[in-house]
Every structure is written in C-alpha cells, then in structure tokens.
1. With helix-only ellipticity at 222 nm (-39500 (n - 2.57) for each DSSP H run of 4 or more, over all residues; to 500) coming out at -10500, pick the structure among 1, 2 it was computed from.
2. Have a look at 1, 2 and say which one yields 19.8 for mean count of other Cβ atoms within 10 Å over residues 105-112, as calculated.
3. If mean count of other Cβ atoms within 10 Å over residues 97-104 computes to 18.4, which of 1, 2 did it come from?
4. Starting from the value 6, 30, 33, 22, 8, 0: which structure in 1, 2 was P(r) over Cα pairs in 5 Å bins from 0, in percent, for residues 113-152 alone calculated from?
5. Looking at percent of Cα pairs over 21 Å apart, for residues 81-160 alone, point out which structure of 1, 2 has the largest value.
6. From 1, 2, which structure was relative contact order in percent (Cα under 8 Å, 6 or more apart) = 20 calculated on?
Structure 1
Amino acid sequence: MTCLSYPAPAGEADRALLVMLPGAGIVARDFGERGMVAAVHERGLAVDIIAAQPAIDLYLDGDVVEALHRGVIEPALAQGYTRIWLLGISLGGMGALLYTRRHEAEVAGLVLLAPFLGTQGTIAEVEAAGGLASWSPEGSGATARETRLLAWLRDFLARRPAKPLVYLGFGEADRFARAHRMLGALLPADCMMTVAGGHDWESWVELWRRLLDGGLVP
C-alpha cells in the first residue's frame, strides 16, 4: 500500500491524524497536487495527513480493512494519536465505511466525498423500500458485501453515536447522487453539503474547502 505523509507545521502538541483514501483511478499524490492537503494546513489546523492508496483488489476481496489497520492505523495509535479521521473519495469512501464497521472505536470522524455505496441495482432496491432506514437485507438481491455494509450503515446511523462524526459531500450532478441523497437523509442537515458539479476533482476540492470553512475540524 502506497502512503504519503504530510505533517502539520511544527509547534502543535495535540495533533489529529487525517487518513485520505482515494477512489478508483486516483492516486495518493493527487491529494497533495489537487490542494486538499494544503487546504487543511492553510487554515492552521494541527492535523497530520497520510494519503494512503490501497490496491484496488483489496476492495474487491475484502482485505482493505486489515491492510489499512496494519499499514496505517496501528502505527498511528502506537505513535500516540488519539484523534484519527478518515476521508474517502468514491471507492475510498466505501473503504472508510468498511474500516469503521470493523474498528469504530478507533475512528473519531468520517468525511465521505461522493462515496460508492453499492451498484445502481442495489441503490434502486433500497429506494424502492423507502430508503435506507426502512430497507431490510432479508431477501435482498445485493451481494453479501453490499448487504453487510448497508445493514451496518443503517443501524450505525440509527444509533446516532457521538463518535465517529460523519460528514457527507457530493455534486448534485454526480452519477451516484441517488445513493448520496439516500445516505444524506439519515444525517443532520449541517453534516451534508452539495455543490453543482459531478463526480470530479473540481467538486471534491470545493466540497472539502467548504466543509473546512464551515467548521469541520479533524
């Protein structure tokens, strides 16, 4: 797994760690080159950042959680980090949710930018059931991996835990916007943000900057 580190400016004792997870077709260095790392440090936030790039096949075979835990989170905990946030774009958003499902206690917050939540057929099934809150995995046509994730997400959001916090951002013209709206319906209004764009960097960078300006502090 490729990992790039971006420490916060020196002098801050109580730092958080933000782990950025890219989606398909995105590489770890894109977070730095597209300004998403700079957006954090320009605002004077005491946040160290790791841009991690798990292999795509780790998502497909379900091993992404263990790889992320061994390669990033366990070492961070050993270094004394007490606030660890995950930011995931598209497939990386699914990875952030998969990790939180297994290691909820280690995650202080989630930022999901246009997260991939399931195939179009699965999302249509959930919509037909009246939304995620009323959907049941019993008799679902979704894959076992999708049903496990969506059932956990439904129950997790119903509990309204104080931690981890969950923020969602997406473009109104994003090709996965139906799924994002389905998720957003279960979040507080101030934890969801949209922009006019699609499934692209311009939208994700704008969303990230707006979330930071709106008070999100990892």
Structure 2
Amino acid sequence: MDSKQIIGLIVFCLLFSPLACNSYKADKHYRQGVEYQKNGKINKAMREFVHVVHYDPTHINAHLCLATLYESQGLLEKAIVEYKNTLRLDPTMVEAHYKLGAIYSQLKKWGEAVQHYERVIDINSDFAEAYYNLGCIYKKQKEVNKAICVYRRAIENNPNFFEAHYCLSLIYYVEGRFELARKHAEIAEKNYPSAQKLIALIEEETMRSKG
C-alpha cells in the first residue's frame, strides 16, 4: 500500500467514524434548527435542537437554544434542565445563571433564585439587573437591609436604573426616611410616572412630621 492509499484510508476512517458521523449530523441539525428558529417555527426548531444534543451532548449552543425556546413556551421545568446542561459545560455562563434566577423567581423558589443571581454577580460584578432582582426578592422576604444594599449596588452600576430608584424610594418612605425617599423618587420620576404619586405622599408625610 503506497502513501496515497494510506492517507486515503486515514481520511476515510476519520470521516466515517461514529464520532465524526455524529458531529456531522449534530451540525446539520443545528443549522436547520437555527433556520427554523429565525422563521418562527418553534416546534420544528426544538425538534432539531433535540437531535443535536442527542448526537452531541456537549453542543452548548444547542442546549442554550433549547432552554430559551422551552422558556418562551412556558415549559419551565424543561428550560431549567437545559440551562443546567449549559452550566455543566460552562459553569461561568452568566446568561444561564441569570435565566435560572428569573425562572426560579417566577416559580417562587426564592433560595434557588438567590443562588443563581449571586453567582451572576460573582462572575460579573457590574450586572445591575442581577442586583435589582435580588433586591426584589429580599423585599418580598422583608429583608429590608439586604434589599437596600443590592438596590444601591444596582444604581452604582447603572445610575439611570429608574426602577431601582423607585423601589429604594418606597423602602425609605415606609421607613420614614423621607429625604432619601424624595431623592430617589425624583430621579425615578424622569422615566417612571408612578413616582409622581410617591413624591406627593412623601411631601404630605414630611409636612405632617414637621407639624
């Protein structure tokens, strides 16, 4: 057997080995799934991505696409599984942690939600939305000091985070810290109409406390 025949045999073995064959099939299904997803054919896209992870369980983009599609269809438990699959492949994927935090919040599984939002912050300390969402959870759990802390961190990272200013203003208003409440409500008012009513309430309480 000459050198050309040997090279041909090697190429043949590589191309038609089970691993290479599975990789080829996975890539083919992934491209088709992306095309279906672009065209809004969600069910067909999901089927293609399921094929992808069958042939290549390490295909992180297919797991992420599946998770996103399941979430969009309200299939939250399936979405959780796929987001976790992406994290097994890449534990530092901020998007997957953030999405899991949002889903667990929706399911009122606060402990799991906090865990993933905190992981987001560990990986990316500038992620303002993660601080804000943590603040909303702490507020629901009546952990006021923690809520204040993370709302402040959200604002530090995004000074124009009007929702965070509004939530912080509400907390300060309830606590009777009217100057701080007014400060944040006035910032929130720029893009958050509900803050106008809050400012009026703050003014009333301020006048009452002085009277």
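Every read-out reported here was derived from the displayed coordinates using simple, explicitly stated rules and does not represent laboratory data. On a predicted model such as this, the values are computed, not experimentally measured, just so you know. Cβ atoms are built from the backbone, for glycine too; each structure is taken alone.
1. On the way: 1: -10500; 2: -26000.
Label of the source structure: 1.
2. Numbers: 1: 19.8; 2: 13.1.
Of the structures listed, the value fits 1.
3. Details: 1: 18.4; 2: 22.4.
Label of the originating structure: 1.
4. On the way: 1: 5, 26, 39, 23, 6, 1; 2: 6, 30, 33, 22, 8, 0.
That value comes from structure 2.
5. Across 1, 2, percent of Cα pairs over 21 Å apart, for residues 81-160 alone peaks for 1.
6. Value 20 for relative contact order in percent (Cα under 8 Å, 6 or more apart) corresponds to 1 out of 1, 2.
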